[in-house]
Structure I
Amino acid sequence: MKKLQIKRSAYIKIKRRNANDLLKLLSRFSKKVNIIDKKKKVLNEKGFIFFPISEDFEYRDNDLFNLIREQFNIEIIKKKGIEKSNYKHRNIEEVLKNSLSERLVNLIPKSYDIIGKIAIVEFDQINQINLSESEKVKKEIAKAIINVNKSVKTVYEKKSEIKGDFRLRDLKLLFGKDSSETTYKENDCLFKLDVKKTYFTPRLIHERRRISSLEIKKNELIIDLFAGVGPFSIQIAKKHDVSVYSFDFNPYAYNYLKENIKISQMMEKVFAYNLNVKELLNPSNSIGKSLKNKADRIIMNLPENSIDYLEIACFLLKQQSGILHIYQFCEKPDSIKNSITKIEERLKKLNWSINSILESRIVKAFSPKSDLVVVDILINWNGTDFS
């Protein structure tokens, strides 16, 4: 296997007796330019001090550096840099730029997910290089992620897109202990989950804060159709005097949902069910019968195909009107317009219509061709007899 090349850093070599005078001179210019690399150790060897030069400072043909040369007898030498153990790196690129080539540094993923003690990273460009080299680079990146994020103990590589009824993805251990259960804190709430057995994304943190911060009326009955481990349900219940009915088909997500309800002490406000919500339409389903025409508000966070569950939402909403928060992946351009059009067309078939659009926004770009869109709508039933 090809070894990764270790970059050597530039150092100012100066006699020990002149080192303090050099530092005094540099301090006069420290607000304008950083010459000394603060993340590397200053070396002391055989009567000489070696000051690491910042990689952002171009010392060749530099007026300040020429001044230093005039006043002190210095040399510029290349040595293997030793990083300070207590230095906190700003990002993984900073950690790796001395150990990876510029070509490989440019391939480092720009973002990754942190869920409690676990980081999940996706490699697109690095997967396109030589296999043996890519595996080595991935491990170096995983170590760098732990270096930058001290709370992270395990790094997984995302090996597939979300798939299956439980919306799971394949994960491969890159570094650390193969322990996929963790506890994640979000908006003052704690959530226990297993990243291999349940679906969860930290990238909706602002969206969950937005929904839970809305002006929700006292005693609203809210239904979370695809609750997962409970991030929407619990955050809403914590802020409002409401009842939330939370459904998830995945038995692992359901068990974590129940545990998270207990952790947050929301047992009297959030009620968990392990159920495929399509069963709510079954006339013999007791939960469906008890919730029919009772909901004031419904969360529909299943962007792959939430539109296919509008019949269930309409079945549960109060006949006069109700609010939907519906998430969809929609094509660019005009992804919001496309989302609203799809909803309108499906509601029309169900004899419902949009009364007003309360909010519509792009939550994030999902792919080069689509966005994740949320539409908050007040909808009305157009009939006179719902039965």
Structure II
Amino acid sequence: MPNAVDFKAFDADNHYYEALDAFTRHIEPQYRKRAMEWADINGKRRLLVGGRVNRFIPNPTFDPVSKPGQLDEYFRGRNPKQQGVRELFGELDPIATRPEYRDRDIRLEVMDEQGLESAFFFPTLGVGMEQALIDDVPALQAAFRAFNRWLDDDWGLNYKNRIFSAPFISLTDLDSAVAELEWALANDARIVIVGVGPVVTAAGGRAPSDPYYDPFWARLNEAGVTLGLHGGDSAYSRYLEAWGEASEMEAFRQSPLRSLLSHDPIHDTVAAMLADGFFLRHPNIRVASIELGSEWVFHLHKKLKKSFGMSPFMYQEDPVETLRRHVWVSPYYEDDLAALRDLVGADRMLMGSDWPHAEGLANPTDYIFDLRRAGFSDDDAQKVMRDNGLGLTQRAAVAVA
């Protein structure tokens, strides 16, 4: 694979395809029937979550699987042949022919060919599972304990200072979340992810930045480990139901309305953090917004300026400055990269290729071509494609509130 840059890059958005036993290898026996199971239904392998067929990923076995970057043009808004999703995906690969999707040592060899020094690694299936078990919090917590132990087995939370895998921690039970964070820190995690949007359980909803969760955030603040907010299924499915949309998210199979509605869980999650004084209570926390695009930044920036202008007494400092100091953004490569740079600075942008997903780039370092088209200098391009991400893998020095 050609390397489009003359330095080793850092990819803030790499993925693996989960093994079939990712949620079951370490599941506690009492939760086996309440969490994830596999079943053969009408001749097809189906994933059951909480006893129901889950459709977040249409083919959760990932066999066969799409080629990396297959939907690149589609996500740039171009589909001249007016093809449907099935046609756009083209020929699929048997998963056995792509061992790098599930084997970390082979993946390192591929990363060498791609010109990647290191990367953050995120789930493919896992980011859609929290809401599927939201009505059974004990099973949900058990499922992600099992998932994170599988993740450490197969990928490592920090493998050779090159693969930094993010354990998923659900805030639906505070004590469990704190215990899981302690486990992650003990296993050298450099990034953890939580769900985007409100924490909604049978007892009601809370913003994740609510002081109720401060025991969790205080520990993350002390450790100096990056907080990842990654795209996936969120509690906003309840909002979609009000518009007549199906609450269950299914990748690549959704109506146009779902993408046109103005709701945005990352916008509102960061807005809540700023309104709640979250970063003033936890000044060491760095947030990386991954695979959530950058349009939300512009909308929130405009709203923050107006809010601060009207009610400065509600903030301890200009929230635009707080946002600028604490949040890093991985924009979609088709976004307005120059406008984002002008708003937040090149030092708060991260390259994310989404490799090996169909909607990402076939070659991660090809991201440089979009940066060049946007007029980025060589120095700024290196910040986006290497320096900023590498900085987030280092535990931050404790800040003073």
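Here are the numbers for this structure:
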{"read-out": "Source structure (of I, II) for Kirkwood radius over Cα pairs in Å, for residues 182-365 alone, computed value 16.8", "value": "I"}
{"read-out": "Relative contact order in percent (Cα under 8 Å, 6 or more apart) derived as 23 - corresponding label from I, II", "value": "II"}
{"read-out": "Origin of the value 62, 50, 45, where Cα extents along the principal axes in Å was derived from one of I, II", "value": "II"}
{"read-out": "With helix-only ellipticity at 222 nm (-39500 (n - 2.57) for each DSSP H run of 4 or more, over all residues; to 500) derived as -7500, matching label from I, II", "value": "I"}
{"read-out": "Structure from which 21.0 was derived, mean count of other Cβ atoms within 10 Å over residues 310-317, options I, II", "value": "I"}
{"read-out": "Entry that produces 9.8 once mean count of other Cβ atoms within 10 Å over residues 78-85 is calculated, selected from I, II", "value": "II"}
{"read-out": "For 0.65 (FRET efficiency 1/(1 + (r/R0)^6) of positions 142 and 326 (r between Cβ atoms, R0 = 35 Å, to 0.05), calculated) the corresponding structure among I, II", "value": "II"}
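No lab work stands behind these numbers, since they all come straight from the coordinates. Just so we're clear, the structure is a prediction, and the values are computed from it rather than from any experiment. Cβ atoms are built from the backbone, for glycine too; each structure is taken alone.
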